Structure I
């Protein structure tokens with residue numbers, strides 16, 4: 001390992017608001033709202049407040065999968081939360097999620113707030129009766145992998161992704177440390193998918209819906225630009241699983257919702273009706289005109 005500057009922690013930590021790289025403006029050591037603002041409400045009982053990050057994609061993919069099954073009660077409004085502008089610190093958002101992280105769900109039909117993406121998936125699976133087995137053993141296996149994802153993804157995102165892609169300077173030790181953990185996790189998934197079609201067994205479930213936006217996007221080369229660095233082609237079973245889920249129409253739709261970057265056809269900033277996807281397609285196909 002190369003010789004880096006030695007850092008000696010002070011006796012008492014002090015917050016340096018300028019230290020933190022690309023996301024420094026939204027990181028702070030205290031909770032609670034910074035300003036008063038109500039959240040918008042749409043016409044459906046299910047109100048999603050989110051951004052199309054991996055955690056945000058989990059919920060919109062789940063809802064699109066439910067709608068694909070013909071469950072009209074899963075219709076939803078997806079409102080864009082601009083985290084770089086601090087929307088997650090509004091009084092309205094903090095009321096729905098005191099942790100000020102996307103995504104957050106409010107179900108006006110039951111008067112229930114749900115925060116943490118895994119909790120939202122579990123809530124929707126139980127509310128609508130899909131993507132979570134009824135059998136105790138099968139249900140437990142799916143939940144094993146759902147909770148595995150919730151505990152593992154922070155090492156991929158806040159650990160590897162932060163230091164590899166976003167930190168203000170490249171430091172060998174944290175990149176090496178979190179690369180090792182990311183590759184260990186990829187191997188865990190690859191070994192499970194060597195013996196099962198999906199993470200929880202032979203049926204597609206909330207475990208897959210939770211995991212694909214993180215590890216599926218990673219091995220398909222659309223997360224952090226780190227596919228070659230991590231040698232993701234070596235995880236053949238994980239590649240097979242990632243490609244199969246990517247081909248699902250509901251995944252194609254859900255991954256675009258609340259997305260504000262990338263190619264225009266990959267973005268749907270807000271979603272309030274199924275026709276919003278059709279309108280987006282029409283925009284793409286419309287002939288260009290000149291003034």
Structure II
């Protein structure tokens with residue numbers, strides 16, 4: 001059995017639909033409000049669980065608050081087949097919260113309060129060491145303390161686990177983290193934050209990718225929205241186009257891409273084919289509203 005592990009955040013997403021994204025000092029009337037289950041780690045775990053084959057176990061290491069929304073999240077993950085061993089509830093913290101504006105063109109703006117996500121420290125990670133030992137792939141993001149991410153990646157590398165870093169949200173991190181990463185998957189904004197190179201097209205994306213290679217990762221995938229993704233790895237460097245769709249809501253697109261990428265690689269697909277599969281999954285996601293509820297199932301990709 002293949003074992004896929006995600007370590008990351010879980011948030012209650014408070015979503016407002018607006019005509020366009022607000023600028024500084026501006027107040028907009030929301031067209032709609034809803035409460036969603038989100039968080040980059042949780043979204044990616046759900047994507048992996050829904051897209052995997054039947055011979056794959058999915059584990060998710062995260063901290064929730066001991067509150068109603070945390071309980072509802074944990075139950076929904078069980079229904080998707082995510083194992084509960086790595087999920088912990090923290091009585092001194094509320095479940096993480098995100099405030100999200102979604103414009104009519106599908107673009108979004110997000111603010112986050114870490115809550116229980118901030119309590120996932122290297123010390124608390126120790127009780128989940130065996131889950132990391134047993135994994136074939138580990139996928140992480142940057143919504144938890146960076147020191148914890150470094151610790152998890154170090155444990156994984158000690159045991160030959162393939163590591164994937166989705167460096168979101170965009171932030172400056174120490175170089176030690178990159179040396180523990182096999183595959184890195186920033187978007188344009190995150191690539192610029194990490195390298196200082198403004199990514200606008202294929203040439204600038206290749207330039208940023210070469211710098212990221214120097215940091216450590218052997219495979220760099222820079223997602224470029226509707227332009228597709230720049231894949232830079234041994235034997236290939238170029239844009240892989242995405243599937244053209246009319247986006248409604250892009251909130252979980254990147255998370256679906258990352259989850260789908262890990263699933264495809266774990267099934268033995270080559271890197272180009274894995275990126276194409278990830279594009280297909282993400283393209284379905286953006287045609288629907290919501291975070292986790294927008295993420296497709298495997299049969300929808302195959303159909």
Practice item. Output the label of whichever structure in I, II has the greatest value of volume of the Cα convex hull per residue in Å³. Key: I
Study note, to complete from the structure: When percent of Cα pairs over 16 Å apart, for residues 134-197 alone is calculated for structures I, II, the one with the largest value is I
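From I, II, which structure was relative contact order in percent (Cα under 8 Å, 6 or more apart) = 22 calculated on?
Numbers: I: 22; II: 18.
It was calculated from structure I.
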Practice item. Output the label of whichever structure in I, II has the greatest value of distance in nm of label points 7 Å out along Cα→Cβ at positions 142 and 246. Key: II
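Bear in mind these aren't lab numbers, they're just calculated from the coordinates by the rules spelled out. What you are looking at is a predicted structure, and each value in this text was computed from that prediction instead of being measured. Cβ atoms are built from the backbone, for glycine too; each structure is taken alone.
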